[in-house]
Structure I
Amino acid sequence: MAKSRLLLGACIMAGVLFFTSCSENENSSFPAGTSGDIPAQVMEAFNAQFPGASNVVWTTKAGYAVADFYWDGTRSADMSRNHTAWFALESGILGMTEKEIRFVELPDQVKSAFFASEYGQAPWVADDEVDVLTRNSVAETLYIIDVEKKEGGAGTDVDLYYTPEGILVKEVIDADDNKDYQEYLPQTPSATVESWLKKNYPNARIIDLDNEDGGTEVEFIYEGLKHEAFFNQAQAWVYTRIEYEFRNIDEVTAIPSQVIAALKSTSVYLEGGRIEEAEKYETEKSGTFYCFELETRFDDDVKIYISHDGTVLEGRPDLGGGNTEDTGTVAGNVEQFIQENYPGAVIIERGYDDGYLEVDIRHDGKEKELLFNGRYEWVRTSWEISSQELPSAVTAALTAGGYWLDDNEADVIETPDSSWYEVEVLHNGEELKVFIDAAGNIIKTVRD
């Protein structure tokens, strides 16, 4: 994860106290009176924060003066730039510092958590260089470990975001190698949101804050757990989601026993479903409930919702706020992709799942799930249809093959390379799942 982040157009240092800005001003204009130069207050803050910094280049982006430089590094024989610092152009205040450390320099709690995870085992291999994001006193420091594995001739790269105490707060698959972490620049919550946090979660440490058209989303750490709170446009609280880390669900004492009992009585669990995720929702509109994601024997992900009293619910309760978790924009070119390929679609939920950005939309009367990688490239779309909606070529091929439909539902899968249907069927007394394309060609069959 070496970052020779020589942003295009960066200028060479011309003196000790005077730097000119570079030709690549991706951002907005400089403050009045600077004539395109790095403001004096930025230079003063930089020299005070990083005395003796060398090999410095400056660029500007998103209202910040950005310095890439070498300072206090571990490579005594190599003066490669190992720090990036973001200073607000208007105030000179340092917003964020990114630096590189060796893997062995990670806090012990981070290393322990990493080696206890699946990513600390073969075939995963960790890069020797780790990125560290240091922000203001309210925002959490983050350690980003880059891991990679190669299986079946294909490689997968994942960025893992850890807090100092070893909490894994985010996984991103196939992120841009030249990422600048601009989205992690600290933002100031509104007075209403800040007051709510101080009252309900004193000393909470913010991971990320997004101010969007649909409201404000705040991710934070409190009492060793990751929380996410959403506020509507009026800055009124809508819901809080709490993520539980576990190896054995019975060890999560914060989940009521009646909820665990209800979970274990569901058919998905009884048929061997593996519990992958557990979350608690506290909402203004629907009270408290829990969400469990289980993976079936056939790699299907199923979500089960259970109320606080142990009642298994039919689907997710209304979160409030217009029945959406996020009515604003989504990162990168994702929103543009959705509108171009699913015209008229409404975004109803977004979040990270197994390293992918998952965006749920409502389109043509269906709820569809889209996955994007860390470069915001579309990976796949899936949704459910009734068996009556299957193309005639599909039903004809199934009938000709001696398959009987075992369910009234089927899944539609679209990827950049192909698309197909996943249909549950009966054949010679066996329950099977058939993967078949629109022309009726059977791709594969697995036991269900």
Structure II
Amino acid sequence: MQKKAKPVFPGGVHPTDGYDKALSMDAAVQQYWPELVTILSEQSFGGKCQLLVSPGEYVKEGQLIGTPDAFMAAPVHASVSGTVLDVKEVMNQGRSIVACIIKREEKPSDPTADYKGSVVKIHDISREDILTGIRDGGLTGMGGAGFPTHKKYETDKSIDALLINGAECEPFLTCDYRLMLEEGCSLINGVRLLLKGSKASKAYICIEDNKPQAAQNLIRILSQAKADGCMDASEDIEVKVLPTKYPQGGERQLIQAVLHREVPMGGLPADVGVIVSNVATARAAADMILGGRPLTRRIVTVTGCVKQPGNYLVPIGTSAKELIQLCGGVTAEKNRIIAGGPMTGPCVASDWNDGDELFYVTKNTSGILVLPESAWEEQPCIRCAGCANVCPVGLVPYQIEFAFLEGDYDLCEQLYASECIACGCCSYICPAKRELTVRTRMARDTVKQRMRERAVKKS
């Protein structure tokens, strides 16, 4: 008998054997509350906010301190209660960004709430209440680019499916896994709210098959809630277990794997009737709507070459340097510090020795990774086409790289560089160690800018 094919997307890689997740997947989430937080006015690239506070002012946790000043921005709130020491420019990942520095002077508030320990009734909460709550609460995507969540849910497109991304396919990161294990009820309540906010008929919680305990936990909570009559008949939520393959958590790849739909070139998930949100985003939605707390904290994985890898619930604005020190410091003298995961996260420092500040936790900071330095030299491309075989979008990265280096942006556009998702598969697989991801991403950005300029001229 032939086995039934599992849902899958084209291309992709298997970058590790699981050792990376094992470093921190059994580390329960610990809370850490620093004495100082540095809250950036730009929580995601291009998401600038206008800060509303001044030095010497006392702010309460959850107080609005920044209003959106760009399309990609969402409101920013104080993550601790205390005195504003300064509002000034700070260096963060090589960029100068205005930030609010607050000295914490009160213990964090964490009132007991029913939604954290059980599935609660939400039929009295309207869709308008949900959209207003996630907009005013500053909710952004917590697993990737940090796009303002309310903009996804306020679409005029007809949405029939909501995908909740718990794949966490990026190597080393386990913050979402621990959330699914430890805060399953909050997550399920958040999924129900987002399902109602999206007007979709069904939600899928998508988990890779290397996280069976997380899937079992959520299935158990859903089954118990249905048996107890805590969920309406209209709340159709399914836990979808997918094969482990990177980048399973990419929006387009997840849609292909679960729904067998393909987002058109230059399009968005809403164009095929889908909204995709991260599990941490769903949990944060429950905090906002049911707990009345805006997005002021998140779980961060600190792992790799540190003495004690772990997962930490921290206020937005926490120092990455402090978190590494909390884990016992780095264990490799020759190292690289990555903000996020190894496939997509930027390298923020090399050969770091606990000296300089690194960066500050933002709403979409999922991890802090310390890797051993591994030097290599780029070699000429051997035209093996390995990069084309693993590209989940179907591009030919080595051709795009060649065109980009030659400055032939028309050819880059003809090769569909605009569709690159910068997943890193091409650089990972390349035997010549070409910086394919970097150059293909630069080609993508150049092509998109040219397309925008043409659109402006036409208008």
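Quick notes on this structure:
- Among I, II, structure where mean count of other Cβ atoms within 10 Å over residues 155-162 as derived comes to 19.1: I
- If Cα extents along the principal axes in Å, for residues 91-314 alone is computed and equals 47, 40, 36, the structure in I, II: II
- Looking across I, II, the calculation of helix-only ellipticity at 222 nm (-39500 (n - 2.57) for each DSSP H run of 4 or more, over all residues; to 500) that yields -8500 traces back to II.
- Structure from which 1.4 was derived, distance in nm of label points 7 Å out along Cα→Cβ at positions 107 and 203, options I, II: I
- At a computed 18 (relative contact order in percent (Cα under 8 Å, 6 or more apart)), which of I, II: II
- Structure responsible for 0.10, with FRET efficiency 1/(1 + (r/R0)^6) of positions 131 and 171 (r between Cβ atoms, R0 = 25 Å, to 0.05) calculated and labels I, II on offer: II
- Highest-scoring label, criterion being Kirkwood radius over Cα pairs in Å, among I, II: I
Every read-out reported here was derived from the displayed coordinates using simple, explicitly stated rules and does not represent laboratory data. These numbers come from a predicted model, not from an experiment. Cβ atoms are built from the backbone, for glycine too; each structure is taken alone.
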